[in-house]
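Enquirer: Structures given as structure tokens follow.
Every number in this text was worked out from the coordinates using simple rules, so none of it is lab data. Predicted model only: the values in this text are computed from it and were never measured. Cβ atoms are built from the backbone, for glycine too; each structure is taken alone.
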Structure I
């Protein structure tokens, strides 16, 4: 598990951005400590963050990106 600061450095995004993505449900931490509120991310979530950044560079809005990720996730679950 990666703390939010470490995850933000690896992905080159601000902690504020990660908080916003959590708030809107775009990239939710793998775990949140109930006592401290600290957010923790799994290494596998780096790929998702990179995908989000790529889609942003292509000009997609956060709402569109959320729809893309949600539909891709639904397709993977259907295939399983």
Structure II
């Protein structure tokens, strides 16, 4: 049990000392609006609820694969 606790403590310490980089999301909403797309349009494209796209755009939810795919969609 102690070995498990130490392993968990090492992982937590590593994440505290070396935090992972959070992708910027401040460009998503303006780019979507520049395309003239609604939240519903983007949500239908990815098969998710519009609220999930809104939460991603506001920075309230982190979903890196969806953010990456969303950014690729906006670039095309």
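Enquirer: Who wins on distance in nm of label points 7 Å out along Cα→Cβ at positions 10 and 34 among I, II, i.e. which is largest?
Expert: Max of distance in nm of label points 7 Å out along Cα→Cβ at positions 10 and 34: II.
Enquirer: If you don't mind, another one. With helix-only ellipticity at 222 nm (-39500 (n - 2.57) for each DSSP H run of 4 or more, over all residues; to 500) coming out at -19000, pick the structure among I, II it was computed from.
Expert: Derived from I, not from the others.
Enquirer: Moving to a separate point now. Any idea which of I, II comes out highest on distance in nm of label points 7 Å out along Cα→Cβ at positions 2 and 26?
Expert: Top value of distance in nm of label points 7 Å out along Cα→Cβ at positions 2 and 26 goes to structure II.
Enquirer: To test your reading of the models, identify which of I, II gives 116 for volume of the Cα convex hull per residue in Å³ when calculated. Show your work: numbers first, answer last.
Expert: Working: I: 102; II: 116.
The value was obtained from structure II.
Enquirer: Next question. Compare FRET efficiency 1/(1 + (r/R0)^6) of positions 18 and 58 (r between Cβ atoms, R0 = 30 Å, to 0.05) across structures I, II and report the one with the greatest value.
Expert: Evaluating FRET efficiency 1/(1 + (r/R0)^6) of positions 18 and 58 (r between Cβ atoms, R0 = 30 Å, to 0.05) on every structure, the highest lands on I.
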